[in-house]
Structures are given as C-alpha cells and as structure tokens.
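Visitor: These are the structures in question, set out in turn.
Bear in mind these aren't lab numbers, they're just calculated from the coordinates by the rules spelled out. Here the structure is a predicted model, which is why all the values come from computation and not from measurement. Cβ atoms are built from the backbone, for glycine too; each structure is taken alone.
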Structure P
Amino acid sequence: MFDYGDEKLKRMLDNRPKAPKRAVVTGGMPYGNKDLHYGHVLGMFLYADFMARFLRDRIGKDNVIFVSGTDCYGSPALETYRKKCDNGYTGSIEDMVREYHERHKEDLKKFEISLNFFGASAIGEAVPFHNQVSADIFNKLYDNGCLKKMSTLQFFDEEKNTFLNGRQVVGKCPYENCASEKGYADECDLGHQYMPKELIDPISTLSGKKPVLKEITNWYFDMPKYLDLLNDWLELEEKTELRPFVAKELKEFLKKPEIYIKKDQIDKFEEVRFLLPIFEFREEKSKASFVLVFDKLENREYADEILTSNGIRYRNGKTLTPFRLSGNISWGVPVPVKDGLKDLTFYVWPESLWAPISFTKTYLNKINKLDTWKDYWCRKDSYIYQVLGEDNMYFYGPVQHAMWLCTQDNTPTVDVPNGELQMSHLIVNKHSLFLGNKASSSGNIKPPKPEELLKYYTVDQLRMHFLGLNVGNTSSSFMPKPFDPDAKVDDVDPVIKDGNLLTNVYNRILRTLFYTWQSKFDGVVPNREISIDILKTSTMTILKYEKLMFDNKFHMVMYELDNYIRNINKYWVANIKTSENDLEKLSQLIADTLHMCKVAMVLLHPVCPKNIEKLAEDLKVSLDIFDWNTINEPIYNFVSDKFNYRPKFIESKYDFFAKHSSQLNFD
C-alpha cells in the first residue's frame, strides 16, 4: 500500500500495528454435558473465528492455528450423567460426552466456525497429548516449588455416604455483593473462588440435606505467593488492547484480602477487634459496610474464624486464594503421584486452561509438524488470542498467567524469554442478553439453540448482526423478532436490518456491475488504471479496519465496513448519469467501482466467508485475492487474462447474498 502523497495516509501507514509472525486463537471450551446455544456459537466462537480468519488473510493461513474442544471432565458432566442414568440412560459417561461433542462440532460447522482442530479432553486423538501436557505442567510447577499440599474440608453427604463433587452442593456465594444465582462447593456460577467452609447455606443435591465437611488432602497452586508478579502482568497487559472493564475486574482479584462487615455490627466488632491479626480499618460514609484489610490470606482466614465464633456476620472481598489443582473424583485426567498423594485427578479448570496447548499439539501432529508447537506458544514473535466470556476472566487471567509464569525455569518474569510459555491476550466479551434478559441453559430463560435461529435467518445475517454488537463494552441485547413476544408486525427485525448491507446494498452494486459489463461490453470487464482518489479512500478504509481488528474493536470494524460499502453505491449513483452514454467514462466508473467492491470482498472475507468465496468464483478470480499483501491491487492482477477478463454470466435477479426463504415476502 502507498500513501499516494497524502499526509494523513502517510501517518497512518507509519503507525500501522505490527502483525505477529504466528498466532494461536482459542474460543473457550463448551461443557461436555450440554448442547450449545446461540451465546456459545455467536456470542463467543464467532468473534474468535472473525479474528482467526482475519489473521489468516493478514499473515498467512499456515501461520494461524484456531483450536478449541469439548470440556469433558468435571463435576457438571458427572452430575448430568447421574441424572441421565436415573432416567434410563444405559451408555457410559464417555458415550454421553461423545454425543455432546459430535453435536458441538455440527453446530459450529453450521455457522462456518473455521477451527483448525476441535477436540475433546476425554475422547479421541487429543487424549494422549492432553494427559501428557497435564503431567508436564504439573511436574514443572512441582519442581519449581509452586505447589503445596493442603488438607481442606470437602462436603460429605452422610445420608448417601459419599463425598460430593463441586456441582452436587448448592448454596450462596460468600463474596460481598455477588449477584450469583448459584454457589457451588468452591466456586459460584460467576466464577468467584472460595473455600468450601465459606459457602453459605449448603445443600446436597443428592439427598436435599445439609452436608458435613470432612478433611481431604489435595494439591494447590500457591496463587497468593505471586500477587506482586500478577500485578506486574496486569500493568503490562493494560498497555495493550485489554478492554477497560476487564482490567477493572481483574484488579479486584489482585487486591489484598478484605472482610466486609455491616456498620450495624460495629459494637459487636469492637468487642473482638483486638483479638484479630493486624489489619487496616477502612470506612466510607456512603457505604453500608466497613472494611478490614489484611496483608496475608492466612490472617484473614484466622479473622474469619474469630468473627464466626462471635456471631458477627461478614462477607469476604475478592482476592487470590490457593487454586486447587486436584480432586478425588475418578472422572478426570490423572495427576502424577508425588509425596505419597495418589489416585488423584485434575480439577477441571486448570486442565481446561492448558487444553489449547494439547489441541495445538494434536493438530500439528496430524499435519506432521508436532516439533513446531513451541513456535506458536513459546516465541515472542507469536501472539495468543483467547476469546472468552466475562465469567471466566479470573481463570484465563490471573490463574493461567500465574501458572504460565511459574513454569519458567528461572525466576519468573513477565518479560517472558523465548522458549517459555508466552502471555496470552484476553479478548473478553460481555454477556449477550436475550430479549433484554440474561439467558442460560441452566436458568429460567432458555436461549435459542443454533438450529432454531436458522429457521428464520441465514448464517450471513446472524454473523453480520452479532459482529456489530458492542459486547466488548456492554451487555448487548439480542432481539430477534420471531422470538420476541412483544414485537409488532411493523417493527424492524434488527438481524435482517444488519444483514441488509449484504442482501440489499452490496448485492445491488454487484448485480449492477455484472449487468453493465454484460450489456455494454459483451461480458468483458474494461481494464483501466484505478483512480488515485479511489485508491486513497480504499487504503484509508483498509488501515482503519486493520487497526480496529488489532484493537479488538469488532463492532467498529463493522461500522467502517458499512460506511465503505454504502459509499460504493453512492459513488456509482453519483457518476452513472454522466457516464452511461460515454463508454470511456463508463469503463473508468466500472474499474473504480469494481476495485472498491474487490476491497470490500477482502474485508468481508472473515465476516461471511462461504458466500464471499462463492463471489470470488463468480468473478473468476484466484483465492490469492484475499492476501493482505496485495489487498489494494486491482482485480486484474488475480485473473488469467487481464485484457480479456470475463466473469461468470449472471441471469436477472441473481443473488450473491440471498435472504432467508422466510423473508422473501417481507423485509
């Protein structure tokens, strides 16, 4: 690309974001005990797919690996399996997760999610790699002195005579102001971590009775030990494209241990305050509680015991706690035997954090390049993009990065050297609300499944709509008209409206071009130099698009695309009257308009890939056209005979981007 003598373009070119040499993109892991709904596919995987497809065009498809897989292990899968067996299911738990896994793959395929590899942690070809990666990371953390054995309390159902896994206990989250609907044994459904003894009003889902706590020994990763290191990491990450709400939330986890006590209990507190470990007392007039701040987690836990024994109600603030690595349920990845602790399996969260490494290895092994996996995960010139929902930022943020740092052979540093696991870049999305409400498969409001949406919309319409939602900053609401009981007949469907950029605007100018060279030039596209003003405008849009992609401002990318494509139509309309009777002027108008359509085609490639590649077939151009190294070159450079360039002949009312059959009689 050139600046064409334009100072603004020159500045933009000088400040182009530096692209990585290689990239890994991950899309989270759906649970192996439930089907996908629209939020999984369109609210999460779509954004990862958008980034992966853009990077393939930008740095080469062989330099990008997009992986994910079904999260098979953990107590949710066990609990679902138990309930299914109670209702007559006769298969094994492996059979159950395999059934869900196959449906996950089919749903992702329907929406053109272009994973290089979609595996599963417990079944298929990824298993040996995942087991080995799990052992390697555990051994590295153990050898580097980052793990400790802790005897903690686990819930036990006396009536059923069994220890309870995480999802078999339900209570209230102990964190101050937590809006969680369900607190489980040691984490709530919003991702807050706590010790089992802190759970409020626990109930066993097996018997409906209050369980007791019994001591059990497991491996824990010593998170509090690395508080300073994680603050260094977050300070560094804030200088990148980390979304502001993510930094704000993560800072809450990286605070010192705190206790919140209602001000109406101040008299009872004063009676015991001198029994507590050293703390900082903090009070704000506008708040209903006062705060005790401790230097160490152990001091806060001791204070908890004193407050509890004296009948003082309190809530704990967010902070780093020891992160459990192992458990005693049989359904899981085996933990290496160390210090006499055996027959343990990994707690599901840590092994799902390194599962993308396992899947990367599995994919590279399939293409005979296993020895290159470190080029993607362990080099400074590579970049790891992890797309996730806001509920999971604690795990993919502080937990994952503390573990990654502690696998370094020498003193951990956030300036990670080549050869060690590099820091990931977190692309965290807010919830996509359904009809204005938070929906989940386990909640009262059920979100639609992917196949239900495809009864009313095309894949392109849905991809266009969701990529335009501002989930990077706010909880945007998905308001599909066919599912909205309050929608009026004359109301505009927002999904169709966003899709109109393709089905109406872009479709119309493409038809016009094809019809014009078919009627005026016997189907041959006139070959002309592209006007400087068109090249400038296109370059400006390309650079804006690229910058916004690397800033992960996906909704703004769609805004730029919308403006650019609508301006193509305006350009044609503004010039056709003075050109239609002058073949030379018309030839130039076709060349300039087709160039803008060609640039738009490249920019749309990550958005609606299947139909854009079909457009490339109709134009009879090579797929090299999507390479960003040649993005502003004229279309004639991608055809077999630039002076006798004859695209496909199209009939009247040919659709490059068709509407859904249910929309043919109305807009």
Structure Q
Amino acid sequence: MNLLGYIQAKHNLVFKLILVAICSFLLSLMLPNKEVKGPKVDSFTAVWPYSDLVTEKDFFITKTPQEVKNEKEQIKNNAPLFFVHDTTERNKKLREFALLEYRDPGSYYILKPLFDSIYKRGVIESIDENSKRKSIFIIDGQYAESAAYYDFFNVQSAVEYLTRELKSQLPEMKYLDYLTIDYVVSRDKTSLYVNSKLEQVSLYKSVIRQGEVLVKQGEPLTNNKRYLINRYFNFINQGQSFSWINFMARWVLSYILCMVLLVFLAFFRKPIFGQNKQVAFLFLLMLSSVFSTYVFHKYGLMVFALPYALVPILVRVFFDGRTALFTYLMILLNCCFFMPDRLEFLLLQLIPGIGTLFVVAEMRRRQQILNAAVMVFLFYVVVFVAYQLGFGTREVVNKFSAYVPFAISSMLVLLAYPLIYLTEKFFGFISDFKLLELSDLNHPLLRKLSKDVPGTFQHSLQVANLAEEAIYYIGGNSLLVRTGAMYHDIGKLENPYFFTENQPDGFSPHQEIDPLESARIIINHVIIGVELAKKHKLPEQIIDFIRTHHGTTSVQYFLNLFKKQGNDSKIAESQFRYPGPIPFSKETAVLMIADGVEAASRSLKKHDALTINDLVDNIIDYKIANNQFINSDITFKDITVIKKIFKKRLMNIYHARIEYPS
C-alpha cells in the first residue's frame, strides 16, 4: 500500500497525530526558554513569602521612558539663564548723557547720581515670570558668576525708580533717552548648557551589586520594593538568544505531554478517541490554558487569578470524571513551567480542581456551578494556609491581600455556564443542562406527542423510567438515556394508528393492507423520526437513540404473516428488517431492551410473575441472538442486572403477584 493509500485508510489516526504535532509546537513557542526564577509581585502581595532574595549578579535599575522624559523636562524647566554683560550701548548712552552737562546743567546734576546708581546695579533684559525664579549666570569673559534676577534693574523698574526719585521734577523724555539694557540673555550659552545636561541624563536609577539582599523573607513590601523585585526578575528572566537545541527540547517535552493524553484516550476512552471533534476540544482547552498563563506571566499579571478549575468542570460536563482529571493534570504540567515554585502551583491548582469534580459529578442544577466556585475558594484557602505554615512564610497567611487572587479565580469559575453553552453551539456536544431542557415536557415535539398520540407518549414515559433505572445501576448517563427515550418514537406522529398503543378500540388498520406495506409503515417510523428530529434541531446524541432503538431486527409478526401467505421468505427478509445501526453504547442498548420489553408487555393477556419473567428473558435473548449488542460496551453482568430490574418494575406496573404453590 502506498503512502497516500495508508493515509486515506488511517485518516483519523493521521489527523490526531498532526493535531498533537501542531499543538505541541504551539506550546513550545509559548513555554519560557529557560527556568523561571522568582515570581513577579503585584499590589496584592503584601509580604515577601519566599526565602531571602539575593541578587545573582550586578543589577542596574533602569528608568522607564516616562521617567527619563520627566527628568529631561525638569532639566529644561529648571536650567539657569546665562546673561552677557554688554557695555557697548551703555557707554554710548553715557557719552550722550555727559554732553547734557553743557546744554542743561541743572538736569544733568539731578540725573547723574541716579544713573550712576542704576548702571552700578545694571539693567537686565526682561524675561517671563516663570524664568525670573531661575538661577542666572553673568558671563564676563571666560568666567560666569552666579546672580539673582532681582539683583538688577530692568527697564520698567528703572523707570519706576527714576520717576519715584525725581517726583516729576523733570519730564520723562529728559531721562528715557539715556536708559539702556546692559545685561542681555545669551540664548546660545543657555542652550549649550541645557544640551550638555540632557546628554548627561543617565538611563539607570541605581545599581545593586551581586550578593546584596534585595528583600528578606517575610518582609512587608512597599511599592518601591515591588518595583525593584519585578525589575530584577525581568532582568534575570530575560530571554536568551534563540537556540535550536533549547527549542527542540521544549517541543519534545510538550509533545510527550500531548501524546500521553492521546494515548490515555486511545487505551481507556476509545469512544472519545474515535471522535476527532472531541479530541480537538481537549487539545484546544490545553492551548487556551497555556496561552492564558503565558499572557499573564509575560505582563506580570496575577497568574493565580486565572480560573484553572474551569478546565475539569468543562471536561466533566461533556465527558467523564477520569478524562477530566487526566486532561487537567496534563494542562497543569504544561503551565507549571511558567512558575518559580512548581510544587506550590500544582498543589494550589490540582486539589481545588479535583474538588470541583465531586461537586459537578452530575451537573443538573445551575446552583452546582456556584457550589463549585465556593468549593474552589475553600480548597485554595486551606491548601495555601497549610503550605505556607508548613513550608513557606507564616507572615503571609495573615495578609488579606494574599487571598484576593484566589477569590478572583473562584468568581471566574462562574463563567462555566456561558462557556458550556458556547461549547455546545460550536462543537455540537450535549450537556446535562441541554438534556434537562430537551426532557422538559413543554418542548414542542413532546407536547405534540402527548396531544396527538397519547398512547405513544405514555409508552415513551414508561420506557424512559425503565431505561433510566437500569442505567443508574449498571453505570452510564441516566439523563441522556431518559431524554433519548422521550424522543425515540417521535416518528409515530405520522400514521399513529398503525401502532398498537394508539388503537384504543382494538381496530388495527393493518387488517386491511398487505403485510409488506404494514412492515414498511412500521419500519418508516424510525426514518421519519430521524427527519423530524433534524427538522427540530435535536442533538445528534438524541437522534442516535431514534436510529438504534430497533437496531437491525425484523418486524417479526408481519414477516411470519407474509410467509404464511406463501411468499418467498428470502426476498421478504431484507424488506422486513430495520435499517439500523445497532446500538453502540450502554445507553442505546438499554433503551432498545426497555423499548422491546415495554411494548411486548402491553400484549400480554395475563400479567403475573411467570409471564413477565419469560417475556423479559425472551426479549433480551432475542436481541442477543441477533447480535444487537456486539458494538456496545454492555456485559453479561449488566444484562443480568437489567433483567432483574425490568422484571421488578413490570411487576410493580401491572401489580403482578408471585403465585406460591398450594
């Protein structure tokens, strides 16, 4: 057989192997490329719960881009101003003022002491109010001397000084012509100073040397301590350069964990293994869980706030407890690579996850999800306190903030209800919630069944009661078999009077037609039921009960009648046989037995212990002889239990009494 032919023959197995390869590859991309050292802390971490944190190497505390930007802005805002003492214009004005002595001696001698006082202090260039509070430097040659802006006159203050001193002795025009600025802002020098300071801005706050204790065990954490711890672990856990060896090693680990889950399904959960959609769902849960952990770890969020307990709930709702536990364990083993204390993580997540499985063993009430959330929180608290008191830091137990992530995780467990609904829609799975909705007698199909064909409806109720009790004792989904029983005969909505339970006056339309036509009508109720179920969008799991409740048995009564009329029995055999398929699970097998036993019991003329005992034995033996149970995982022990239950229930229904010998 060539490769293409082998792939076509084993396409289901090939699909699963490809799924494992892709899933493990994606997991290896997300897993950290080296050991994670130390957890990041958040505002809810009040105390350092681990051993003393000693730095392994020199650690430079870098500033954030915002901190660097703020520091540069502060330099620009607080930078001093540089002024140049320029006497050129002042000397020119003073020469002109000296000529006033000859033209107007009176004014000259009044103004001279005032101008001497002004130019002795100096007249500085006016600047904005904010800049006046800055330090200033006066450049004189190669030197710069520190000064204050208010040590000088500016033009306005000089005019006010002259006006105040002269007291209107001279007109303003007499002295304004001789007033000028001699200290001018040097923007070039100021910019040069600012740029030199900006270049000196360091990207580091400080340095912590190798061997220093960054934080001690049990030490209360301040915001600054949290900042240092997170920056240190970011520095320590920095990704190293890509290495093919490292990547392949991670891929091998992920591949092993995925294959372990697949092999478990192949050996112990063959029905799940046979459904690609169900296998894909389990691996999608694994990817989603690891991806959520990857995101929270990367951005320093509270990993313990993630609702890991949702995984066993979602798996248990659609599958069984052992599958849920095994899947959950494989997911936790993948996620623990992100944790510095893997034992603490596994204990804190595995035990609450196991606890939820007891709460949701049969998910039939919405309150169970709330109960599961409460149970998860209680397990978190108990395990956390016990672990910290026994192996960790006692101080952290008394901090209320230490329990906040657990409370958040527990509350997020309430997302199970909408997630169950979405999973049903996208994957076509069926949960107990859905089964409860379908088994509601107000469902349109069941209402129509009870109204139009009450005989069949009562038959379905009796079959549901019988099958549910049998499954309860031999193990299986009792709610599924009950719901399937309620719908298994909906095909009798068409031609209802051709079925004995709907013939109250004893008249049978079969008396007027050929046995072959009668058989066709009887057999067609299975086909019509499937079509009707699809029209009303019933789940495939319920439709399976309609398909299989007669398996490939024959309509024996009409076949015998056909033979008595002298017809060829070889031709008749196939035309009197139901199309099947035969039952493939305990639930469908039990429904077949319950349907046959309940229907046959109605035809008994005498309902006593002996006749009921023979009836049940004959019906079940007939099914076994016709190989109707070879595809279902039902055992002879189960058959024995079923016989006992059905005999007891039928005797109770018909009030049969055991006859003792006289």
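Visitor: With mean count of other Cβ atoms within 10 Å over residues 283-290 derived from the coordinates and found to be 19.0, which of P, Q does the value describe?
Guide: Q
Visitor: Where does the value 0.50 come from, among P, Q, when FRET efficiency 1/(1 + (r/R0)^6) of positions 243 and 331 (r between Cβ atoms, R0 = 35 Å, to 0.05) is the thing being computed?
Guide: Working: P: 0.50; Q: 0.85.
Derived from P, not from the others.
Visitor: For mean count of other Cβ atoms within 10 Å over residues 91-98, find whichever of P, Q sits highest and give me its label.
Guide: Result for mean count of other Cβ atoms within 10 Å over residues 91-98 over P, Q: largest is P.
Visitor: Now for a separate question. -11500 is what came out when helix-only ellipticity at 222 nm (-39500 (n - 2.57) for each DSSP H run of 4 or more, over all residues; to 500) was calculated for one structure; which of P, Q is it?
Guide: That value comes from structure P.
Visitor: Related question: A value of -0.49, -1.12 was computed for log10 I(q)/I(0) by the Debye sum over Cα atoms at q = 0.05, 0.11 Å⁻¹; which of P, Q is the source structure?
Guide: Corresponding structure: Q.
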